[in-house]
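Heads up, there are several structures right after this.
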Structure I
């Protein structure tokens, strides 16, 4: 089925109008799945063509640009104080992992099946557990439902972001277990610049995209305190996709790798800011995590400040 880049299917009349010399009764298509790429060849009437799609680079280490001049928590806080905060969004990761959605990390790739089969089954299973019935026929309802799933651990093609660098820092330093390389990562994306580029709100029927969304916080009390928004993407290799746009439009995204050894100082500052598990995860789970940090966390230096 031919579709517009935004996912809307083309009618037969639109295909004939948009491609007056490209409509054929039949066409021969050959698809080859090679070790490093997907190769497509086609022919119809007197025309032939081919295209290649490289194998995604998701198994490679992250290739984001890392700010080498910012290597401590103090230096990172200095960065956060400068610039126009409203132009930027942030993401915290416990390791310098390559950017991938939880859907793609699961090994899945067919978003059409995910959208029309998986989500329908999950919606039926969870409707009896929510006070609100999500309207999956509207974009707002579907995105709000996906955002709820994302915040409760079900794989989605969303990537979490926050409008607060300190919320991102909490998620980066959250684990009491040190990462193998001793570094956590905070990522900064220029929201203003990216929002002016290619944005769609489609799961499956669209061209490749990485689109910022602002889901309704329906039945999702975590969304507001986390100052959260999401990026919806049908691209596995998000970093490679963003790199193409950076070459054309200049810097859009950068990373800060901070030493995990500063975790005690970080949590001491975050507690004073009110950025704790108890505030970010309303309910018993968040309260218990906050108390666990307070009484059992190896980072003991900030415990007195938390009392």
Structure II
């Protein structure tokens, strides 16, 4: 592999130094205080950034009957949640199952115990909702190593920092991270073939995906989850996080989605993909402040007025 240019390497080093300093500050504060500070910073600065226009447009698309006050309040709350997620990152390993205070509670013990006992293949599906980074540690609590499809940051030094926090949060278990792309797809297939457990976030746009709807609007969606689930006829379990307070969450695993079996492969993939999007729409409608609204999720024609 060709070494990166000196200028790029210096930029990477500077960005990594900033990341270490920021995470170090949040770590010293403790999880609840860090969460509050991160939320305050993000909701103060974030609403001034250009990407907030995209978020406001997304909120208007998803909730066409709600007024401007609702959209602005949702935007501010979404920035608050994102800031908290970032600030809670260095505390991932310390956020454990507990009845109160920083940490999490869970609905669905019997289902998790069954997976731990029998193994996979199993696919958990979720979205960038509340603190999605806690999903692997929560699953690991039940003795399940959940591998994930992963888009690494462009800065490998920052990526290494993030990976250390993620690995510490699921220790002593170890779980593979499969890169997006052809190599990662092959590794994912092999993982499920061996009876592995996989986690996928399916709420981001994929331009070369398949046409599905989200909130009733066209939203190109990756078909990989449905293709994998139908190939191995493995359970697809929706699971989400819900914020209860600073660094405090409730997690819930729902019943597995029905796997279509019409004999028409393309139709079955489309149906299962739509079922996932319908689940995401329901979750986001329930708690709109906790979704990551900041990317152009819908058909590009819906953004032309921006």
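Ranked by FRET efficiency 1/(1 + (r/R0)^6) of positions 158 and 238 (r between Cβ atoms, R0 = 25 Å, to 0.05), which of I, II sits at the highest value? Biggest value here belongs to I.
Comparing I, II, where is mean count of other Cβ atoms within 10 Å over residues 150-157 highest?
Numbers: I: 18.0; II: 14.5.
By mean count of other Cβ atoms within 10 Å over residues 150-157, the leading structure of I, II is I.
Set I, II, criterion distance in nm of label points 7 Å out along Cα→Cβ at positions 14 and 294: the highest-scoring structure is I.
Each of I, II could give mean count of other Cβ atoms within 10 Å over residues 38-45, but the derived value 18.0 comes from II. So semi-axes √(5λ) of the Cα gyration tensor in Å, computed for just one structure, reads 40, 24, 17; which one of I, II is that? This figure was derived from I. Ranked by Cα Rg over 2.2 N^0.38 Å, for residues 94-133 alone, structures I, II are topped by I, which has the highest value.
Identify the structure, out of I, II, from whose coordinates helix-only ellipticity at 222 nm (-39500 (n - 2.57) for each DSSP H run of 4 or more, over all residues; to 500) was calculated to give -9000.
Details: I: -9000; II: -15500.
It must be structure I, since only it matches.
The numbers here are math on the coordinates, done by the rules we state, and not lab data. From a predicted model like this one, the values you see are computed outputs, not experimental measurements. Cβ atoms are built from the backbone, for glycine too; each structure is taken alone.
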